[in-house]
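These are the structures, in structure tokens.
We did not get these values from a lab; they are worked out from the coordinates using the rules stated. All figures in this text were calculated on a predicted structure; none of them were measured in a lab.
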Structure P
Amino acid sequence: MTTAERIYTEAKRLPEALANEVLDFILDIEQRHAAQSRIPHAGAFSEQEIRHEEMTQALAAYRLPLSGYQFDRDEAHGP
């Protein structure tokens, strides 16, 4: 049983008011994370585009500002 199926099974047993709270919670999670990870909706992006975006975000923490950087061959190769 997938997680989505489990959520569905559990939600079916809830009173309507509680099921609405669960739905609101799911939509809130999706909205909070959509801006960060750009979760696609219904196949809006290809699998490759999704992986590319995930990798871009994962590597963003290691991005360094390189404006004004001047490469020095002697310094790079050392003594």
Structure Q
Amino acid sequence: MITLDSERCIHFIEVKAWKADSIRHPLESFNRQKVHKIKMAARQFLEEYCRNGETDIDSVCVSFDLLWVESGKIREFFEALL
């Protein structure tokens, strides 16, 4: 999910459906390979977003976040992981 907040910061949010009784915590899914894929997707999106010349890609506020969902309800939100 990609959102733009009121301060014009772009949030790249991974939504994880995770059971509370799972052995692993949702943050453990943020491994090196996942981070690389997220960054590549974000770079591609930002290049398109900034293509019109009104926004400099290096001046855009970006946040990589994780939204933990359990049984259709938000369990926890982790902001600015990267």
Structure R
Amino acid sequence: MAKEKIIGRINETIILGKAISSDIPEFIAVYGRRRVGKTFLIREFFEEEICFELVGVHHATLTQQLKNFAQIKCAFQRMVF
């Protein structure tokens, strides 16, 4: 975890730390205003731990967002690890 690059996100890093050390699978939804560092926070904190990532489409309808998710999920499931 590259925690030293994350500045001013104490509460967020505590939450993420609990999720990464959990014994059960965790789902984390990060949302908020544009351009405040949400993607940077997740990518820096988890670095190599991320195996599936989805970023929403700006100004897309719920139907479009769900279709995008379904397509990416199907492609991910076909991957061989």
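Upon calculation of Rg/Rh (Cα atoms, Kirkwood Rh) from the atomic coordinates, which of the structures P, Q, R produces 0.99? Of the options listed, only R reproduces it. For which of P, Q, R does helix-only ellipticity at 222 nm (-39500 (n - 2.57) for each DSSP H run of 4 or more, over all residues; to 500), calculated from the coordinates, equal -20000? Of the options listed, only P reproduces it.
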